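Bear in mind these aren't lab numbers, they're just calculated from the coordinates by the rules spelled out. Because the structure is a prediction, the values reported are computed rather than measured. Cβ atoms are built from the backbone, for glycine too; each structure is taken alone.
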Structure P
Amino acid sequence: MQTTPAADAARELRQALGSGFSGTLIDPDHPEYDRARRVWNGLVDRRPALVARCSGTADVVQAVRIAAECHPAVSIRAGGHQVAGSAVCDGGLVIDLSMMRGVHVDPAARTMRVQAGVTMGQLDREAQVFGLVAPGGDVTGTGVAGLTLGGGMGLLARAHGLTCDHLRSIEIVTADGRVRTAGRDEHPDLLWAARGCGRGLGVVTSLELDLTALGPLVATVEVYYPGDRAGSVLRAWRDATEALPDTVTPMAVLRSLPRFRQVPSDLHDAPVVGVGAVFAGPPDEAEAALAPLRRLDDPVIDLSGVVRYEQVPSPPAVVTRAFMKSHFLDELTDEAIRTLLDQEARRIGSGTEVVIRTLGGAVRNVPAELSAYPHRAARYNLNVNAMRRDPGLDDAILDWGRSTWTAMRPHANGGVYLNFSGLADEAEAVRDAAYGASAGRLDAIRRRYDPDGVFELAARRP
C-alpha cells in the first residue's frame with residue numbers, strides 16, 4: 001500500500017509525540033482536520049501534516065522538543081485571526097494553543113494573566129468584572145497573544161499605549177524545550193522582543209498584562225458623514241484630531257454604510273466617511289472632548305452615546321476572504337487625502353474600506369529600549385481592508401486593495417504594521433518594513449534562543 005509524503009510526515013510526528021501528549025492530535029484522516037486547519041481568513045487554505053492541539057504547557061514542551069528532533073515546518077496557532085494566516089503551515093506541525101483559555105485577574109495589583117488561546121472578548125469580559133481594561137484591538141475575536149506580540153493598536157492607544165506596552169511578562173517555551181519566564185529581571189531581551197515584534201521567538205503560552213481602570217460605561221462617538229463630502233470631512237477630521245486630548249484616539253473610515261438595524265434601509269451600502277472614538281475616562285466628562293468629531297459636517301446618521309465597554313469592539317466576522325495591508329504616515333496631507341479619494345472612487349463592494357487610526361500620545365512616549373515596536377513616531381496608521389465571501393470577487397477586490405496600498409506609498413514613511421501585513425507571500429516581502437530599526441537586534445535574539453531555526457517559518461513570515 002502506497003502512502004503520501006504528507007501521510008508519512010503525519011505518522012512520524014504522531015509516533016514521536018507518543019502517548020504522553022494529553023491534548024488532541026489531528027491528522028488529515030481525523031474528522032476534525034478541516035476545522036482544525038481553518039483560520040479566520042478563508043483565502044488561506046493550507047494542509048499541515050499534524051495539528052497538535054495542546055491542553056497545557058507540558059503538551060507545548062513535548063511538541064517543541066519533537067519539532068527540534070524532526071525538523072518539520074512549524075506554525076503556532078493561538079487566536080487564528082491574523083490575516084496572513086501564519087497560524088497554519090503546509091506539510092508541517094501546527095502547535096495549537098486555542099484550547100488554552102485560562103484567565104486570572106488580580107484586581108488589587110491591577111494585573112491579568114491570560115493563556116495564549118484567550119481572545120480580546122474574553123479578556124474584556126473578565127477584566128470588566130473589576131472595572132479594568134487592557135488596551136487592545138477593536139475586534140473581540142482577535143487573539144490576545146497575536147495582537148500583543150505584533151503591537152496592539154486599539155481604541156485607547158493615545159491614552160494608554162499599545163497592548164504590548166502593558167506586557168509585564170511572558171511564559172515561553174523556547175526551541176530547546178525549556179519553559180522560561182521573560183520579564184524585567186529574567187530574560188529581559190525576550191520581553192523586549194515580545195513587546196511588538198514577538199514572532200518566531202518560541203511558543204508563548206501565557207502573558208501577564210498591566211490593567212488600567214475604565215468602565216463599565218464609556219462614552220463613544222460613531223458618526224457617518226456623506227461620502228460625496230469625504231474630502232472636506234477628512235480634512236476637518238485631521239484638523240480636529242490635532243487639537244483633541246490624548247483621552248481620545250479618533251479613527252476615520254471610508255466605506256459603505258453598514259446594514260445596522262438603526263440605519264434606514266434606503267441608506268444601506270451608501271458611501272460614507274465614518275468617524276469613531278472612545279473617551280478614556282468617565283462618560284460625564286466626555287462631551288467637550290468628543291463634540292468636535294460630531295460637528296465635521298451634517299451627518300447621515302449619528303450613533304454616538306454611552307455604552308458598556310465590552311460592547312465597543314466589533315464582534316468577530318464569520319470566516320471570510322480577507323486582505324489587509326497597512327502604511328504608517330507621519331502626516332495626512334491634502335495630497336494624501338486626494339489620493340485616497342481617487343481610490344475610493346474605484347472601491348468595490350460593501351466589504352472594502354480604508355481605516356485611518358491616529359497615534360501619538362502614550363504610543364510615542366515609550367522609550368525604544370523598552371520595546372521592539374519600531375513605529376513610535378508615526379502619527380497615523382492607514383489600513384486597507386478588503387473582505388468578502390464571494391470567491392468570484394477575489395481578483396477585482398485584491399487588485400483594488402493592492403493598488404490602493406501602492407498609491408498611498410508616496411505619502412507613507414516606509415513602515416508597515418506587523419498585524420496588518422497582507423497575505424503570507426507579501427508578509428515575507430515586508431518583513432524589514434514591519435520590524436524597522438529593531439530587525440538587527442531581533443535577529444540576534446532569535447539566533448540566541450533558536451540557533452537551529454526550529455521557529456524559522458514563524459520568524460520569516462510575520
Structure Q
Amino acid sequence: MDYTPHTEQDIAEMLDAIGVETIEDLFSPIPQNLRLGRRLALGGPKSESEVYDQLYSLAAMNTATDRLTCFAGGGAYDHYIPAAVRACAGRSEFMTSYTPYQPELSQGVLGAVFDFQSMICELTGMEISGSGLYDGAAALNEAVHLASAATGRKKVVVSQAINPNYRRVLDSLGKSLNYEFVTAPAGRGVTDFGDVSDAAAIVVGQPNFFGCLEDVRAAAELAHGAGALLIVHFDPMSVGLLESPGTLGADVVVGEGQCLGNDLNFGGPYLGIFATRLEHARRMPGRIVGATVDVHGNPGYVLTLQTREQHIRREKATSNVCTDQTLMAVTASVYLSWLGPSGLRELGERCVGLTHLAADLAGQLPGCRVRFDAPFFREFVLELPGNAREALSALAADGYLAGPSLEAFPGMDNCLLVAATERRTVAQVEQMIKSLGQVIA
C-alpha cells in the first residue's frame with residue numbers, strides 16, 4: 001500500500017461501492033498455488049527526489065550513443081535529428097492527441113497524417129499509404145497477410161538477407177495461419193530466389209540486411225511471372241539516390257521509419273511504413289486518412305477505410321490492426337519536410353561516402369575483408385579474423401558502438417555490420433578503423 005496514492009478512506013469508499021469488505025476479496029478467485037505468497041521486495045516508501053535518483057542510476061547503467069560513437073546498423077540508425085523536428089513534433093497538440101474519430105475536432109492531426117501518407121507514396125512510388133504501423137517487422141507481417149489474401153496462397157519465399165528479427169516475427173505470427181516460409185539464399189550478399197511457383201509473395205530488402213543492393217526489377221518480374229506479389233522492405237533514406245521500389249515493380253512496400261527523425265529509444269517506439277497499389281486498398285491494415293470537402297466546399301480530412309471493421313469481420317478480416325503510430329508519423333513528416341528532395345539526396349550521398357571510406361580502410365586491416373562484392377548503401381558486412389562478438393565488446397570498451405554481429409547467419413560468426421550515417425566524420429571513421437586494427441592485433 002506504500003506505493004499507491006489512495007488514503008484508507010479512499011480504499012474503504014471504493015470497496016463499499018464494489019460491495020466487498022477487503023482488497024483480498026478482489027483476488028479470491030485466484031487459486032492459492034498461483035499467488036506469490038509474500039510482499040514484493042520493494043523496500044520502504046521514498047520521496048520523489050529519491051525515486052528520481054534511483055531511476056537515474058539504473059538508466060546510467062546503459063551505455064548510449066551520447067557516450068559511444070555509433071557505427072551500428074541492422075535496422076536502427078544514429079541520424080541527426082534537427083531541433084526544428086523536435087520542436088514541431090513535440091507540440092502538445094500532437095503529444096496529447098488520441099484517435100481522431102471525430103474529424104471536426106481533429107483536423108490538425110488528420111492533416112498532418114495525410115501529409116505523411118502523401119510523402120510515403122512519393123518515397124515508395126506507390127499509390128496509397130497507411131498512416132503508420134508499429135514498426136518495420138509489423139509492417140512486413142501485414143504485407144504477407146495481404147499477399148496471402150490477394151492470391152489465396154500460403155507459401156511465401158523470403159530472402160535470407162531480411163532482418164533476422166523480422167523473420168522471427170513472421171515465423172511466430174505465421175504458425176497459426178499455416179504459412180509456409182521458404183528461405184531464398186543470399187550467400188553472395190544478394191538473393192537467389194530460385195523456384196517461386198505457387199508462392200503468394202516473395203520478400204526482398206532494398207537495401208537488404210547486409211546493406212547490399214538487390215535487383216528489385218528482376219525480383220518483380222520473377223514474382224509476377226509466378227502469379228505472386230513482390231513485397232519490398234525498403235530503407236527510406238536510400239530513395240534519395242535509388243529508384244523507388246514502386247517504379248521497379250513492387251506490389252507492397254514496407255519499411256522502418258525510425259531513421260526519419262525518430263530517436264533510437266532503446267528499440268522503440270518506432271514507425272512501420274506500409275504502402276501498396278490502389279487495387280489492394282481494402283486489404284490494408286490500420287487506417288487511412290482521406291481528403292474531402294465539407295458542405296461549403298472547404299477542404300477537410302477524415303478517416304476512411306479504417307479497420308475497426310476488422311472487429312466485426314473477424315475470420316474474414318485480413319488484419320486485426322486498427323491503430324497507428326501517429327506521433328512517430330508526424331515526426332517523420334516534419335523531418336522529411338525539413339530535408340526536402342535535395343536534402344534527402346545529399347544525406348544519402350554522405351552516408352554512401354562515409355560507409356565506403358570505412359569499407360576501404362577496414363579491408364586493408366590484416367585478416368579483414370568486405371564479405372560481399374555487391375554494391376552497398378549505408379552499411380556493409382566486414383569479415384574479421386576472429387569472433388565478431390568479442391571484437392564488438394573490445395570496440396565498445398574503446399568508445400565505439402559497431403555491429404551487430406551476424407552470428408544469426410550460418411558461417412558468419414566472424415562477421416559484423418558496420419554502418420555510417422551523416423553524423424560521423426572522416427576523422428571518426430579513421431579512428432574507429434584504427435581502434436579495430438588494434439583490437440585485431
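Could you tell me which structure in P, Q was used to calculate mean count of other Cβ atoms within 10 Å over residues 29-36 as 12.9?
On the way: P: 12.9; Q: 7.0.
It traces back to P.
One of P, Q was used to compute mean count of other Cβ atoms within 10 Å over residues 157-164, and the result was 26.0. Which label is that? Checking each candidate, the match is P. One of P, Q was used to compute helix-only ellipticity at 222 nm (-39500 (n - 2.57) for each DSSP H run of 4 or more, over all residues; to 500), and the answer was -8000. Which one was it? Considering all the candidates, the number was obtained from P.
Tell me which structure, out of P, Q, gives 0.15 once FRET efficiency 1/(1 + (r/R0)^6) of positions 189 and 221 (r between Cβ atoms, R0 = 30 Å, to 0.05) is calculated. Computing FRET efficiency 1/(1 + (r/R0)^6) of positions 189 and 221 (r between Cβ atoms, R0 = 30 Å, to 0.05) on every structure in P, Q gives 0.15 only for P.
When Rg/Rh (Cα atoms, Kirkwood Rh) is calculated for each of structures P, Q, structure Q comes out greatest. Work out which structure the value 20 belongs to, where relative contact order in percent (Cα under 8 Å, 6 or more apart) was derived from one of P, Q. Working through the options, I get structure Q.
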